[in-house]
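Peer 1: Read through the structures below before going on.
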Structure P
Amino acid sequence: MQTVIQKIGNSKGMIIPKKVLDSYSLNERDVVELIETEQGIIIKPVEKERTKRRSIQALFEQYPEPIQEKELVWGEPVGDEVW
C-alpha cells in the first residue's frame, strides 16, 4: 500500500487510509509510536490509557501522602447551599 507525504501546515504528514485505521481501531487524535528500523518506519498504536481500568486502591498506591480517612467539616452554609 502506498501513500504520499504532503505538507500539513509547517510540517509534513501522510493520509492513512480508512481501511487501515479501522483494522487497528485508530481514530483522530489517537497516539501512535514511530519506530525507526533499518528497513523503514513502523507506525505502532499506543495502548489507550482510558481502556485500562484500575481500582480506587490502585489509583492511590502511587499517591505520595497518606490517604485521609476522616470526614472533612467545611463549616456552616454561607449562601444558598443545601446541606
Structure Q
Amino acid sequence: MKQESIGKMTFEDKTFGFYAEIMIGKIKKKPTDYFEGTIVQNGKICSKVYGTWLGYIDFDGIRYWDKDMFIPHKVLIFCLIYR
C-alpha cells in the first residue's frame, strides 16, 4: 500500500502577518515526496523552504533536519510474566 499527499498547503498567522504556501509532489523532475514553498511576512518573502518529507528540510539553503543525522529513540520492551 502507498499513500501520498500531493498539492498545495497554505498556512496563515494573522497575529504576526505570516503566510506560507507549500507545494508537495507537483515539482517537475522531482520525486512525489519533494516539496518547496515560501514563507511571507507582511507581503515580503522572508524564507524559502524545500526538501522531502522522507529525507531533509532546508530553509534558505540551511539544512534544519536530515534523516541521516537523526538518531531514533530506543524503545524498551518490558515483559511481565505472571505465575
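No lab work stands behind these numbers, since they all come straight from the coordinates. Note that this is a predicted model, so its numbers are computed, not measured. Cβ atoms are built from the backbone, for glycine too; each structure is taken alone.
Peer 1: Of the structures labelled P, Q, one was used to calculate distance in nm of label points 7 Å out along Cα→Cβ at positions 23 and 39, giving 1.5. Name it.
Peer 2: Values: P: 1.5; Q: 2.0.
The correct label is P.
Peer 1: Determine which structure produced the value 0 for helix-only ellipticity at 222 nm (-39500 (n - 2.57) for each DSSP H run of 4 or more, over all residues; to 500), calculated from the coordinates; the candidates are P, Q. Display every interim value, and only then the final one.
Peer 2: Details: P: -3000; Q: 0.
Here the read-out was taken from Q.
Peer 1: May I pose another question? Supply the structure label, taken from P, Q, corresponding to FRET efficiency 1/(1 + (r/R0)^6) of positions 47 and 71 (r between Cβ atoms, R0 = 41 Å, to 0.05) with the calculated value 0.95. Display every interim value, and only then the final one.
Peer 2: Numbers: P: 0.65; Q: 0.95.
Considering all the candidates, the number was obtained from Q.
Peer 1: Kindly point out which one of P, Q the value 15.4 was derived from, the read-out being Kirkwood radius over Cα pairs in Å. Before the final figure, lay out each step's value.
Peer 2: Values: P: 18.6; Q: 15.4.
Traced to structure Q.
Peer 1: For relative contact order in percent (Cα under 8 Å, 6 or more apart), which of P, Q scores largest?
Peer 2: Numbers: P: 12; Q: 16.
Result for relative contact order in percent (Cα under 8 Å, 6 or more apart) over P, Q: largest is Q.
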